[in-house]
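Chemist: Pasting the structures here.
Nothing in this text is a laboratory measurement; each read-out follows from the coordinates by a stated rule. Since the structure is predicted, the reported quantities are computational estimates derived from the model, not experimental observations. Cβ atoms are built from the backbone, for glycine too; each structure is taken alone.
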Structure 1
Amino acid sequence: MSSLNIATRALNTNLAALQVIGHNIANVNTAGYSRQTVQLQSAGYQSTGGGYFGKGVELTTVERAYNEHLTREARVTASSAAGNAARLERLQQLESVFPMGDQGLGVALNDMLNAWSDLVASPSNSTARVVVISRADAFAARLRDTAGQIDLLRNSTQQQVGEQVDAINRLATELASVNKRIIETSGGSHTPNDLFDQRDKLLADLSQYTQLSVVPGEGGTANVFIAGSQPLVLGTQTGQLATQRDPADTSRIQVVFRQGAMSTPLDATALGSGELAGTLRFLNEDLQAVQNQVGRMALAASEIVNAQHRLGVDLAGAMGGDFFVPLGATAGLRAPTNAPPQTATASASVSNPQALIASDYELRVEAGGFSVVRLSDNAVTTFPTLPAVVDGLSFDIGAGPAAVGDSFRIRPFEAAARNLQVAITAPQNLAVASPVLVTPGTANSGGLGVESLYAVSDSPNLTDPVTLTFNADGTFSATGLGPGNPAPDNPGPPASYNFTPGQPIQLNGWSLTLRGNPTAGDSFSIGAAPSSTIAQNAGNANGVLALRAMATFEGATLSDGYVSLFADVGARVQNAKFSAEFTRNVALSAEQARANVAGVNLDEEAARLLQFQQAYQASAKFLQIAQSTFDSLLQTIGR
């Protein structure tokens, strides 16, 4: 009977090996499948008078090809690659909101400013006035459209965050179910290979959305922690992620971890990597930074143009009003932790549009006064009292009582582009003329000419009569100046100012530009412009044109403001593209290393198939011989 037993064992064992090989071949394209192999051992021996005879072969277990280190590396690198890819995809959508060429914001801004050049040539031309208003309308509409596109992108990104959170919760539930099945099989002597593959596949899928910390549990189960220490899966129990409006800013969303009745807000940076982290980084950093830059462009341009327009005179002789509808002060958002009854208010208004920094701010009430935190880089400025100016913004606390520890988030640029509107509707209301006029002296040599004169501030001495007289050394003396003007460069006598042709002379709130070479005795008188000259006076139009060269956006001129915005968007896209490509290559290498160990190679399986097929056939042949021998023995004994 021993020969029959040996043959039977060999036949069954080789058949089992063929079944495992067939299982491998069938799952060659199954994601997450690990190659399985049979582990064989001798069935032992028996002692007889003739010696020790083996009992054949037996199957000990079926193992899967698995390397914990390579699997973890593939999971971690894939998570990083998924996060960078998700951020890049959204940034490329954001980049499409900022076209170059005729459709760009930069062209619209410069078209609006350059349109005033026609008014310089023909101040009373109604068509030129209509064109100025039309170009301003186009600029404001382009900004509103850009703001609308950013809002749409924010809304769709927030929806995507919700979908990613739902996917994480679903995968966590599935992993807990697999953990339960693993526990149910843990009493046996063999490992449930396909269950372990399901476990690892779910972990890999989860890591696509967020960075995981995996701790082995009972019988090979996986306990999963996210955001540092939040238990997403503990054995068969799961936590839940959810999204909610940020209490400090209801226009934003935040991800919270819920376990039972407790909810814990998660810092986006604590999520590490994965699609959820990449999407939140785009939402909270990239999109917000770009929106602030667009809003700053709208707010700075409107404030600067309004200020200059108010210094001019319209066709009726009235001082100019606002060119754009004033955007007003920005109200602060109370922190939910502020002391009751939470009636205190905070606000920020523009005091210097040339000094604006594209950032949100937080105003804090402290024991020794107040502090303003620029949230883009966490720079802190402290003040004993308010109002106080930071980055061209004047911060103040309202009449309500503010307690120590109260804070307010202030977003001065969030709605600026969305709400920009042109205030001027009638061409005659354009303040093209200047309230001051320059008259060259009748005895002037003619070597020095007037290029422009316009008001630059609402000085109370703006229209006071002032006379400039040039000296033999090329300097000039000024009579009739009011207080607050710069002291003469040369004490004299006579006291005089240095002169550079083409460089503006700014005194008494006006700016005069002269070109040429002065002669001793040349003089220029500046005073109030007669009403009879308004129709042909284009002084304030020159003032608006001069705004193009005004340093406004951290050193960049007003006309070049869009360049810095577009450059920032482009730099973000390029950096994200580099990161995405680099981490994708690293992830592919890590996955290839894992697949080299755990993946199915059809050539190898074909060779093993032939090997065990031959062994099976040989075992069958041996069984046939043993059966024939046993039958012959029975026939012989039976006689």
Structure 2
Amino acid sequence: MAKKPYYITTAIAYTSGKPHIGNTYEAILADAIARFKRKEGYDVFFQTGTDEHGQKIQEKAQAAGLTPQAFVDNVAGEIKGIWDLVNTSYDKFMRTTDPYHVKQVSKIFKKLYDQGDIYKGYYEGMYCTPCESFWTESQLVDGKCPDCGRDVKPAKEEAYFFKMGKYADRLIEHINTHPEFIQPVSRKNEMMNNFRLKGLQDLCVSRTSFSWGIPVEFDERHVVYVWMDALTNYITGIGFDADGNHDDKYKKYWPADLHLIGKDILRFHTIYWPIFLMALGEPLPKQVFGHPWLLQGDGKMSKSKGNVIYADDLARLFGVDAVRYFVLHEMPFDNDGQITWELVTERFNTELANVLGNLVNRTIAMIEKYFGGTVVKSLAANEQDPDAEFKATVTGVAAKVQAKADELRIADAITEIFALFRRANKYIDETMPWALAKDESKKARLNDVLYNLAEAIQIGASLLDSFMPDTSAKILAAYGGESRTLEDCGAFGLRDSVTVTAIPPLFARIDFKTLVPEIEKIQKEQAAAYAAEMAKTAPVEKKEEKKADVAAETTDENAVPEITFDDFMKVQLRVGEIIACEPVPKSNKLLKETVKFGDEVRTIVSGIAKHYKPEEMVGKKVVFVTNLAPRKVCGIVSEGMIMAAEDEDGTLSLIVPDKDIKSGANLG
């Protein structure tokens, strides 16, 4: 009987730079789901790739002195390398510069224009370059992009538009009649509320203000706008043809079973994309899952914040499977997860080294020591306590793992597997093999205990193979077996004997202190790279503007020019809570503060070391200017300015609120 097809995609990664661990998490999660579906017997096609057009990329390429194609070739290669590093088993790595995709997007645009879904007009509104999105004034949040919170600028240009309203009622009906379409449920509720509040305006689908994109076939001053270009990769990547001559792969795998995306691009995948498909007369994907974010500490990772953690750095210090374990297990189903170097180390030691590694290695050691490396299946007529309960627990895990994985609750599935390993460790404590070994008359019982442990470990390792494939393979090889099917994981005692082979410790405990120098080196290199990147695009600062002393950041009040109210409103003043502070090396003036503004964390350098000690600063809530352009001070990227007053005697006082107020609060 033919296997049932299963098509899973990630969002394609934007080739503006190296993806951080939060981006990489999506590829690892998709891989875990794809591997588990294969284990369930599905014919899986797993597609990922890169989104390579747009104004932002054109600007970055220009700053780097490269053609856009050369720039995206480099970045796409880096992204693919990271996806390979973390062991993603994709079937296709899609690029939106692929000739077939370019040809089909051009044909799709022409088809939709010919059937009256696209028309030419003018767009006038506020434009966010990082998000490549136009917004009306009413859609802005505090005058900024509602998606990323960055500044927007007025823009007007000729553009083609898609008639979204034509399909709005049909889309709402589909969402209401297909409760599984948008998951988790909280994302569906968010999307429907967004729909009702903002309505559905016609969508800009071409641009003329830049050239790096797919030309509109019949009007080459225009290039196809990013979302029609990027979203269609899900069908062009498997052979969709706008003329109807689809590849067999498209006929087999479409509609997609799962689009796995970040929650920040849910709107594009649950409104724009299904409407495009409706216009093309194609089925809609079965499910769009908007996963939460992996945050650095309590803030979203961003190079501009200087808090980025990359998968290759993590893998070098902890190993690939430890990285996979952490991001898969630590991410909740619906809420954002957190990652820090300290937290990864803690999980590595407590879960991987103590629970799993110790179990695997000490069981091998006991089988070798007491039986020369081989134990056999028990022939005893009656089981002893607690064997029956232990076996029932072990064989019941597979069904629990499958149920959780089918709901995309991957963290919970892994928790079930580690519950098996914990139960096996408890079984050792209950049976005390070392005590049995001292009594020759109990050798048969000792054999049974160690055989039971070997079986449990093999079942656990077999269930683990979708999530930690290399670790699973090492364990199974050490126990002389192969990965078992889900059905066989529900049975105990499938092997007449087990012969083990000693292996190095799977996960040797790590003292975090030994990692600190390497982590600091990584952070310094990252800050220097970001500063160099900013220097390529930022205007050259005057020499006197580079001073980091608070006194130098103010001027004689008699020389201060008069400003308008509008000028004043350009300055963003916010209350920040200083959560860490340290002196800047080789400077007797500067302190480096780690400052929390609500959910955001920034690094700010201030010239106040002569007035405040680092330990005095921690816990203070102070007013900061937060919309200054980042600048490099003594090798550190500073993302704001502390507010302080200084009198003629040189006494300096920080500007602090007179009541306790939440960090991130705006002044005005």
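Chemist: Quick check for you: by relative contact order in percent (Cα under 8 Å, 6 or more apart), which of 1, 2 is greatest?
Modeler: 1
Chemist: So semi-axes √(5λ) of the Cα gyration tensor in Å, for residues 535-614 alone, computed for just one structure, reads 69, 11, 4; which one of 1, 2 is that?
Modeler: 1
Chemist: Could you tell me which structure in 1, 2 was used to calculate helix-only ellipticity at 222 nm (-39500 (n - 2.57) for each DSSP H run of 4 or more, over all residues; to 500) as -14500?
Modeler: Matching structure: 1.
Chemist: Here P(r) over Cα pairs in 10 Å bins from 0, in percent was calculated and came to 3, 13, 21, 22, 18, 13, 7, 3, 1, 0; which of the structures 1, 2 was it taken from?
Modeler: Only structure 2 yields this read-out.
Chemist: While we're here: Suppose you compute distance in nm of label points 7 Å out along Cα→Cβ at positions 55 and 71 for every structure in 1, 2: which one lands on 3.3?
Modeler: Comparing all candidates, it corresponds to 1.
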